[in-house]
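Throughout, read-outs are computed from the coordinates displayed, never taken from laboratory work. Keep in mind the model is a prediction, meaning the values are calculated, not measured. Cβ atoms are built from the backbone, for glycine too; each structure is taken alone.
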Structure I
Amino acid sequence: MRVITGTARGRKLKELPGLETRPTTDKVKESVFNIIQFDIEGRRALDLFGGTGQMGIEALSRGAAHCTFVDLRKEAAAVIRENLAHTRLDGQGTVVQGDYLAFLTGCREKFDLIFLDPPYGKGLLEKALETIAKIDIVTENGIIICESAAESMLPELPAPYVKGRDYRYGKIKVTLYHRAV
């Protein structure tokens, strides 16, 4: 696992031991960033189920202004901090060790990009989407990027959120939601 391009290009990222974390493959990550490449520069990002932090770190490497990383596990928060330091992007990142719902319900800021890649099949993605739309923490023209199992059916969200198209990569599906003006 590495940073694909930008200021931290080529730097290897530390991974979490065990099978609890399923890092996004380089192929899927590169495809996601090709899709949103013109929506990164100077933006504020949220990597809600941070894991290793690779999605938010890739965004920072490509010019995002700041990224907040959230993960429940103490080990994950520590790995994200290590990866931010290793890529020299720690000044642009905030790591929160805590529950995603507690973070969202207490959130007092808006984000331009939100990365959602929770464990599959547990309803976490749907609950996160519902909560994000309800509390409306996405800026105008902001994007929510969701990674899920290819067979999952993600919900439509209430206006001003618009579900975009799905992109399939084998057993993985990436779905984008946009917040209209």
Structure II
Amino acid sequence: MLLVVGRIGRPHGIRGEVTVEVRTDEPEQRFAVGSVLRTDPAASTAAAVVPSTLTVEEVRFHQGRPLVLFDGYYERDLVENLRNVLLLVDSDELDMPDDPDEFHDLQLVGLSAVSPGGEVLGTVARIDHAPSSDLLVIALPDGRSGLVPFVKAIVPEVDLTAGKIVVDAPAGLLDL
């Protein structure tokens, strides 16, 4: 499964650097020198000139955002054609987190959400990354979606082997 880790923004300067809108928790790792990133040029205006992969030649952080120079792209006019291109990695290439309480989104999507008593509440459809905490978007049996803060007090157990998460939702949380 391909995961989006960034989106190329506007050029920075005249020597080919571009800003990157980060969509990963590990930008230092994903955009390290030598990293080969797949591309999805669908959003680009010049999709025909975008290669299937880009290699990070240099990276530096400026005001909290990576400025990346890709191998072979040393002019502002060239990188202008990369604007809005999505940068992707294959989920098979990711290291699994060492912390037992940390998960990649792809590990959680599709898990069954159950109450502490075992009642099926729905299925994890996606994870929304909000400023204060991540939110599990649960597809409920009646077709609605429920938002569940992904915090230990409400989600006390994640069992990847059994394919489920336990959701101890306060009254009314899934009725919103």
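Determine which structure produced the value 1.00 for FRET efficiency 1/(1 + (r/R0)^6) of positions 32 and 112 (r between Cβ atoms, R0 = 35 Å, to 0.05), calculated from the coordinates; the candidates are I, II.
It must be structure I, since only it matches.
One of I, II was used to compute mean count of other Cβ atoms within 10 Å over residues 64-71, and the result was 23.1. Which label is that?
I
For helix-only ellipticity at 222 nm (-39500 (n - 2.57) for each DSSP H run of 4 or more, over all residues; to 500), the calculated result is -1000, so let me know which of I, II that is.
Structure II accounts for this read-out.
For the read-out P(r) over Cα pairs in 10 Å bins from 0, in percent, a value of 10, 42, 40, 8, 0 was computed from one structure; give its label from I, II.
Answer by label: I.
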